[in-house]
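Every read-out reported here was derived from the displayed coordinates using simple, explicitly stated rules and does not represent laboratory data. From a predicted model like this one, the values you see are computed outputs, not experimental measurements. Cβ atoms are built from the backbone, for glycine too; each structure is taken alone.
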Structure 1
Amino acid sequence: MWLETSCDLSFDIDVPTPFMLMLRPRSGAQQWIAREEYQLTPSVPVFEFTDDYGNLCQRLVAPPGHFSIHTAAQVMTADQVDQAPGAPFVEVQNLPDAVLRYLLPSRYCESERFGQMATEITAGRLPGFDQVAAIETWVRDNIRYEVETSDIPISAVEVNMRQAGVCRDLAHIAIAMCRSLSIPTRMGVGYRHALDPMDLHAWFEAFVGGRWYSFDATQVDNKGGYVTLGYGRDAADVAVYTQFGPAVYPTNQQVQVRRIQPE
């Protein structure tokens, strides 16, 4: 399907404030970027770089006063999320080098704390895709998806204690459990068509059967319409904006995703 995405962020800045942004989707195996817009008001110098996870990032210093960011893109992405029941577990010694980092505990995904829990949830399942699917189902059925319940990221342990969270939090506990079974798992952030309520979104991906597969414990179908802005170990790696200095929060944030016909 073809989608048009947009994100508008506005800030009131008191002092010159450095920002790092992750707001440009990149073409790859799962999506093709046909057109982009990126507008800053007022216009300031921007320096772009690729981070350690292959994400396109931008650096800038926002001047005092009202500062706004507008991004938009036309993207071709899959209508359905790929499913591969029975796709096998890949032994650690056979994993690609670039995938190994997604086996390790990270700031919000304390995988060393979830081994027994994950083993019980996946009992009787074939190692690999079927284990991840069992974890996805368990999170969907047992951790309440509550919009606007968490202003800051919380760790997988905290999610398990609260039994509730936003999409990012549900991804964290699923990632921690998958990693505890030696399945490389990463977080994706970006957009999803027909998300309700519409906002930026987070999900997780597991490496089984020699490739990455997407999973989303907040959704009950395998419809596609995902547009990825970034991948990382957890929310610490994939913030769409990070500012330094006195805390600055958006005075306005609007996200839109609509289906289009390509020009």
Structure 2
Amino acid sequence: MNSEIEVNKGKFKLSILGAFSLAILCYCVLREFISIPFYVLSDRVISDKILKSIVYGLGHSIPDVIIIILTLKKIRKEYNQNFKISYIEKFDFKLLICAILSTIGLYLCIENSIGPVLANLPVPKFIEEGFKDLASNVFWGAILVFIFGPIVEEITMRGIILEGLLNKYKPVVSIIVSAVIFGLIHMNLPQGINAMIGGILYGYIYYKTRSLALCIVCHMVNNIIVLFSFSSSIITLFIGLVMLVTAIVFFERCLKKMNHGDVNLKKNIA
């Protein structure tokens, strides 16, 4: 993987092969390896329910934190000493509202078009068991799905992988590749397709703003909105489509005004 990561003019660059290698290493190798002690403690050593729940939560959070820390440390040490995650570069309330509405609109579009087909696709047994574990651990399940998961996934997928791809390839290629990887790490077809489509939207938002915070909020909203039921119909699909398009149009307008303001500010300073 080392040969696939380069630095040019102080920018962290990640090739397509390097991006896939990094995702596989993080999500299929390191995460499982680091989780082993927690699984052993929870399944064979600890019998107390409260302690089991705590170990369960730690086992699903600590590995991801360690992976992010190790990845960033490796990038900064070997490839780019100045690499930083872009949490808030272009961010304001209007952009946030537009991003949230576009997420809701996209969700309605998916659920009222290919949603019924995705719902009938088979899910691997280990994924079903994982869902059952989350349902049985309500407290940790809520934290992991609605808060922790979106944060760590966006840091990895958009903050690191997409950032590296954008520094090497055209935006369209970078966004699509990162979205495909985002879909694959879910390791099941229904979630994977949803994640891939959502990843294109999050990638677009990140590319336009370099604000990871916007992507994290959108990801959280997407995971929370699943709890609500919407009547499946052509009307709901139309509402979702109008909401998505309108939100993106206003998002672009807000960015244009923001960029225009930045240009004027630079001129005044000069």
Structure 3
Amino acid sequence: MQSHSTTVDGIAMRWEERGPGDPVILLHGIPTCPALWREVAPLVEGHRVIAWEMPGYGASIPEGRDRDISVATQADYLIAWMRSQGIQRATLVGHDLGGGVAQIAAVRAPQMVSGLLLTNAICYDSWPVPLVAAVAKTGSIAKHAPDSSFHQLLKLMFSKGHETEAAAEAAFEAHAPHYDRHGEAEAFVRQAQSLNVEDTKTIAGQLSGLGLPARIVWGAADEFQKVEYGERLAADLGAPLRRIEGGLHFTPEDHPRILADEINALLRTVAATRPA
């Protein structure tokens, strides 16, 4: 994956990409960055694979200062970035908050979305999860937490969301350095306080009318995003649901082969339904 950056509407935006072809955009959540897809992207076949970074997250944490970084506004940022890059249509793949961004973008600009894959994504009234909501509520105190305490919080999130401690440690090593460089707990509090469940509740009733090729992949034992929400998304989108029994929250890191297989299957469907 090669790193790229550009400025769109005054915002420095970053992404990683590999390969030529029709674009597939991979969207991360909290507290992750494009590295979430590091083992998935090389397995996606015959497409331009782009892992886009939300402003205010990862290496782009500084772009979140004094700026709206809510999920709904991230969808607007994504659409603006796509237009800046001449991307007329793309398949969107979203995990966690990135799944919410993908849903909202598909509702707001359906002509720019050719397919949708969601994995353990926020949706409806499924979020923010209690741990993140508590950080948002106690933000004035939490943002002054010592680095060691904040590291323990991140490690707890990764431990509860991964199936092995080795995977949790690898995730911490991939994502924590961005917080180390850009404000630690203060940056995480800013992210947590930007979250508003109304962003997905507002568009929930429009999902069933999208008519897009879609697939749902869900770690069925996820404590953060219950599998019942994956079942509801599958019903509303008319999409097959692949349950990962025993799977937890961070499916792209625990099960990259399954995610890639499902993305590739979706891309074949998208290609088959493309107008001549």
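Supply the structure label, taken from 1, 2, 3, corresponding to percent of Cα pairs over 17 Å apart, for residues 69-116 alone with the calculated value 61. That value comes from structure 2. A value of 18.5, 59 for Rg and Dmax of the Cα atoms in Å, calculated from one of 1, 2, 3, originates in structure 1. Starting from the value 2.5: which structure in 1, 2, 3 was distance in nm of label points 7 Å out along Cα→Cβ at positions 93 and 237 calculated from? The read-out was computed on structure 1.
Can you spot which of 1, 2, 3 the value -21500 was calculated from, given it is helix-only ellipticity at 222 nm (-39500 (n - 2.57) for each DSSP H run of 4 or more, over all residues; to 500)? This figure was derived from 2. Taking Rg and Dmax of the Cα atoms in Å, for residues 45-124 alone from the coordinates of each of 1, 2, 3, which one would give 20.4, 51? Of the options listed, only 2 reproduces it.
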